[in-house]
Structure I
Amino acid sequence: MRSALAAGAAGIVVAGLAAGSPAHAAEPGRERAVQEAPLLDSGSAAGKKFRSTGRLVGGDGTTCTATVIHSSARPDPAQQALILSNGHCVSDTMKTNEVVADRAAPEGWTFTPAYFHDNTAEQKTFSVDRVVYATMKGIDVSVLRLSATYGDLAKLGVTPRTPAAHRPAPGARLQAAHAPSDGVEEGKRFLRLSECAVTGTGVALHEYTWLWRDFVRTDCRGISGGSSGGAVTTADGTEIVGMLNTVSTPGYLGCGLGRPCEGSASGLVVPADDTVYVTPVDAVASCLDGARLQLGRPGCRLDRGEQAEVTSSGQQTQSTTPQGPARWDAHVTPLDGRRHAYVAFKSGPFGVTDCTRREGYSRPQKLPSKGLDFTELLPKQDNLYVLCAAGGPDATAQGAAWAKSFAYPSYAYARVDNTPPTAAPQVDVQRFDDESGSSTYWVRPVYAPFEITSYKVKYGPKATTHCADPDAYRYFLGVPASLKVSEGPWTYCAIGYDNADNPTPPKAVDLP
């Protein structure tokens with residue numbers, strides 16, 4: 001049989017234990033209420049406006065939402081149709097500066113428009129045959145081509161949307177049509193309608209390895225996995241002004257995957273739980289010409305992916321390390337030896353530093369074919385910093401080639417963090433009693449992503465184990481300590497660390 005110790009002053013968290021997997025502490029007395037957006041009826045006024053939106057199924061069965069688009073409401077019926085969604089719906093492992101253009105879509109990708117709960121018998125699924133464009137560099141967008149034509153879709157009552165050439169204004173009311181799947185009962189994963197408002201514009205957003213700018217913050221609700229790429233329109237549903245992009249997932253702390261944070265001069269800003277961000281679509285509108293996305297079209301603002309390549313670890317570090325002051329660890333290589341014979345840099349706090357403005361860039365330096373390392377000192381103050389790199393043909397930093405390069409630079413980032421975790425260490429304890437009367441504790445620390453992401457622990461007899469003594473601590477590798485009750489009392493010590501190796505005070509747990 002198994003009995004669990006109750007939580008008390010010692011900071012013990014009672015939770016189910018599965019060896020080798022992290023345990024997550026739940027806040028006592030707190031349950032998250034899942035607020036589902038209402039399902040859209042196909043015959044409703046709103047449903048008729050959103051027939052062009054539906055379910056996108058990509059690699060490995062990934063589900064998103066997408067919308068049929070065209071530069072006008074009267075496309076050539078014989079042309080293959082385009083759909084609009086997020087870049088991460090093409091691949092959620094896209095790199096910081098990656099741009100994909102004009103590639104065959106993997107086999108098995110499909111799109112089902114007019115994806116309502118009450119019209120399943122008439123739904124028709126079409127294959128996706130080409131990735132026209134996809135990126136997560138500065139924006140999170142993809143344009144895909146269907147095997148079906150606009151004429152095929154018209155037979156289903158599906159007419160394309162025209163992306164707006166403007167962005168939502170502060171305070172504007174919005175509608176969002178999306179098909180969430182995570183946390184939604186099977187059989188109910190169809191188009192839903194959220195009504196919401198803009199709570200912030202021009203937001204610089206950092207999530208995982210991606211840096212986005214000019215995003216829109218909203219109070220949309222009912223958003224979860226599968227909603228990505230959902231059409232965001234004006235309040236009357238007539239004009240598509242954005243796409244659902246990401247949400248600040250409850251149950252986690254700090255910044256990380258599923259926990260986007262906003263850039264500012266004073267440091268990363270952690271948004272409230274369930275804050276939803278929207279990708280504007282005006283850049284797509286600037287490049288759309290009928291049923292074609294023309295990256296070379298005058299005025300097109302989408303990045304062509306023609307910049308010098310920059311790679312870095314995306315480090316999180318204290319300002320002083322065992323090797324000395326923290327430094328950038330970026331490496332720059334030319335994409336084209338003639339166009340990128342030189343490179344210029346500038347850096348600063350993310351959200352404040354505009355990489356697309358020429359002001360503040362260094363004097364261009366020679367960029368060899370093998371590339372060069374950028375290892376300048378990082379600032380000492382806590383913040384997320386962005387490194388901007390622009391390649392050019394000469395040392396002048398003048399002329400059309402340089403102007404184009406400054407408009408579409410490459411990025412690297414590094415986070416300086418000297419602040420200890422805001423969460424206190426917690427420990428999960430289980431007691432097992434076997435039929436012979438022998439009892440054993442299983443003990444392990446509880447992670448608190450993204451504030452506590454690793455631990456050092458030690459344990460031993462209570463009389464000789466002192467948690468304040470730094471000796472004998474070792475990294476916790478996922479295996480619980482197994483302590484015989486008959487050999488106690490025991491003391492278990494845990495020190496939590498964040499991704500920059502800032503420690504918490506030690507936590508002592510006494511086991512009788």
Structure II
Amino acid sequence: MEPEETLDPTDWESLRILGHKMLDDMLNHLRDIRKQPVWQPIPMKVKSKFKVPLPKEGQDRETVYREFIENILPYPLGNIHPRFWGWVVGTGTPFGMLAEMLAATMNPNVVGGEHIANYVEEQVIEWTKEMLGYDPNASGIIVSGASMANFIGLTVARNTKTDYNVIEEGMRAGKKDLLIYGSTEIHGSIDKAIQLLGLGTKSLRKIPVNENFEIQIEKLRESIEADIQSGHKPICIIGNAGTVNTGAIDDLNLLAEIAKEYNLWFHLDAAFGIWCKLSTISHKLVEGIEKADSIAFDYHKWMYINYEAGCVLVKNKEEHLNAFNFSADYATHHERGTSSGDIWYDYYGIQLSRGFRALKIWMSIKENGSEKYGRLIEQNIQQARYLTNLIGIEQKLEILAPTKTNIVNFRYNNGTTDLDTLNKLNKEILFQLQEKGIAVPSNTMLNGNFAIRVAIVNHRSRKEDFELLINSILDIAQSLEKKVII
């Protein structure tokens with residue numbers, strides 16, 4: 001018989017020494033991150049190192065770690081840097097990094113049963129409901145992000161608002177088209193969820209927005225009425241609490257009233273905007289979130305939790321349970337042992353393999369307290385207004401959308417260039433900001449205009465970072481105006 005093997009080290013002490021070095025290196029990296037470029041292009045020579053054949057025999061750990069230091073660590077997305085403001089991507093924290101190490105050490109599958117990780121997640125859900133002022137009897141589950149949270153919330157909405165048993169009979173049993181309503185600014189994950197639910201994208205009614213990029217309430221009502229008259233079955237309204245494009249927040253109270261009037265499910269996509277609730281100054285921006293039947297949001301955006309960590313809350317626990325409950329011989333619950341316990345997260349989502357995401361959230365909330373998060377969120381909102389003011393001072397910079405929360409959309413405009421050339425100019429400015437490692441905003445299109453878009457969910461950003469951004473844009477633009485932009 002061949003000797004039995006394991007993946008544990010034969011020399012624990014050498015691994016301990018390497019582990020301490022890795023930890024020291026990463027803490028130093030985070031401490032000194034401001035000295036690094038925000039982002040840099042990956043050389044072809046480095047990319048080629050990830051086209052090598054499959055290793056058949058193992059290498060020593062020191063060599064593997066050295067390759068990480070040389071070929072992986074220097075080429076990140078950049079979101080841990082103080083001047084990263086692209087898309088809506090959070091920063092994480094050093095303590096969150098350490099919490100991830102602890103979670104990986106325990107390595108539980110957090111599906112259910114009698115082990116402590118389930119109770120940690122339950123605690124996080126309870127704290128979250130308290131922070132948001134949501135129904136204390138609501139159910140919830142931590143998921144990968146708001147995309148999965150939207151899918152779960154809309155699944156419960158579909159199953160609850162149909163007049164037949166969609167779980168047993170499927171979508172073919174329906175005699176009417178099921179319709180869902182949201183603004184033209186809703187997130188792309190909504191489209192994906194509706195496709196996966198078998199509703200088809202034609203069932204999603206995208207309602208126009210006003211000049212503040214908020215859903216037009218009267219247009220929504222007109223669409224619902226017209227669909228009812230045409231024999232369709234409206235089932236759900238989706239509200240936005242912080243759109244990705246502009247940070248706009250719909251009138252949640254009015255949407256809740258309309259949903260109640262027509263007996264519709266009110267789902268709230270609040271991926272990042274929901275955390276305005278923690279600010280003692282800006283909490284009124286999200287008035288009405290407590291009226292939603294389900295809410296999808298992230299911890300890894302504006303709560304600065306390390307990726308990945310999202311959540312969905314459902315006001316009616318029984319309806320949530322009915323959508324995902326299942327039974328199998330291999331998943332029998334018992335009164336004693338590891339299969340006992342009252343917490344079973346596989347009944348509230350689709351995953352039967354779930355990591356210990358809750359630990360980093362639990363440890364981070366205990367480290368900082370909810371009030372500090374509220375101050376940081378308000379700090380980002382004030383930074384967005386500071387940037388907006390800086391833009392307003394400059395004659396050749398132009399705001400393209402109202403700054404309602406933490407997102408600023410603007411462009412360089414010399415006042416003499418046609419739209420097509422102006423869009424190309426701003427696109428090139430964006431590229432150079434990123435490629436020179438100065439800053440990483442992202443972009444969007446607003447009314448045909450290419451917008452440089454700054455989304456601030458970064459606890460490391462300071463006012464001088466936004467001053468540097470503006471000065472760099474003006475310098476780059478001045479240089480580009482002397483050239484022909486192709």
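Worth pointing out:
- Among I, II, which structure scores highest (criterion: mean count of other Cβ atoms within 10 Å over residues 218-225): I
- For the set I, II, ranking by FRET efficiency 1/(1 + (r/R0)^6) of positions 266 and 474 (r between Cβ atoms, R0 = 35 Å, to 0.05) places I highest.
- At a computed 14 (relative contact order in percent (Cα under 8 Å, 6 or more apart)), which of I, II: I
- Highest-scoring label, criterion being volume of the Cα convex hull per residue in Å³, among I, II: II
- Structure (I, II) behind the derived value -13000 of helix-only ellipticity at 222 nm (-39500 (n - 2.57) for each DSSP H run of 4 or more, over all residues; to 500): II
- Label whose coordinates, when FRET efficiency 1/(1 + (r/R0)^6) of positions 98 and 442 (r between Cβ atoms, R0 = 25 Å, to 0.05) is calculated, return 0.30 (choices I, II): II
Read-outs: derived from the displayed coordinates by stated rules, not from any lab. The structure displayed is predicted, hence computed values, not measured ones. Cβ atoms are built from the backbone, for glycine too; each structure is taken alone.
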